[in-house]
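Visitor: Next up, some structures in structure tokens.
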Structure I
Amino acid sequence: MPNDIIVQVCDGLDMLNEDNSIPRNIRRGAEEIKTALLRELDPLDVRVASATSRLDELANDPNIPLHGRTLIWNIMSRLEELA
């Protein structure tokens, strides 16, 4: 089950990364979060906590459009299921 949630989170991060209406720094951040989340050398709880923290930073960026912020919140709620 945790792998299913991680796959869904990565799909959401890909959607964020591929949306050209999202500022470049946020798209880059989404890609970095995905890379860190898939790094299996780190414990799952550490990966989830750092991804959630980074996503919170991105969601609070004043330049992000509303639909991007909503997508980030949805991704964060899926990650909370792993915590």
Structure II
Amino acid sequence: MSETKSQPTLPDRLSISPSSPHHVAEIFEHDIGIRLNGKERFDVEEYCISEGWVKIASPKALDRRGQPMLMKLKGTVEAFYR
């Protein structure tokens, strides 16, 4: 039969980078979505609900390690399971 896993609660702050202290691998087993100011975003690298920001990758700028620079966008942040 089908196994039903309960979805873990979404944390206040989450990052998709495994090197970040805010990365929780169990959450990424499920499909999550992020809304910023009522509009769903698909390019979010990190978010914080209580502080009201998301970080997205810059299209061209790279840091000294070759990773994309992150830009912070502020507003009302909502995280949800799809």
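Quick note: the coordinates plus some simple rules give every number you see, no bench work behind them. None of these values were measured; they are calculated from a predicted model. Cβ atoms are built from the backbone, for glycine too; each structure is taken alone.
Visitor: Say we calculate distance in nm of label points 7 Å out along Cα→Cβ at positions 38 and 62 for every structure; which of I, II gives the highest result?
Guide: Result for distance in nm of label points 7 Å out along Cα→Cβ at positions 38 and 62 over I, II: largest is II.
Visitor: Now, a different point. Computing P(r) over Cα pairs in 10 Å bins from 0, in percent gives 19, 59, 21, 2 for which of I, II?
Guide: Structure of origin is I.
Visitor: Among the shown structures I, II, from which was the value 29 of relative contact order in percent (Cα under 8 Å, 6 or more apart) calculated?
Guide: II
Visitor: If volume of the Cα convex hull per residue in Å³, for residues 22-69 alone computes to 117, which of I, II did it come from? Before the final figure, lay out each step's value.
Guide: On the way: I: 60; II: 117.
Traced to structure II.
Visitor: Could you figure out which one of I, II the value -24500 for helix-only ellipticity at 222 nm (-39500 (n - 2.57) for each DSSP H run of 4 or more, over all residues; to 500) was computed from?
Guide: I
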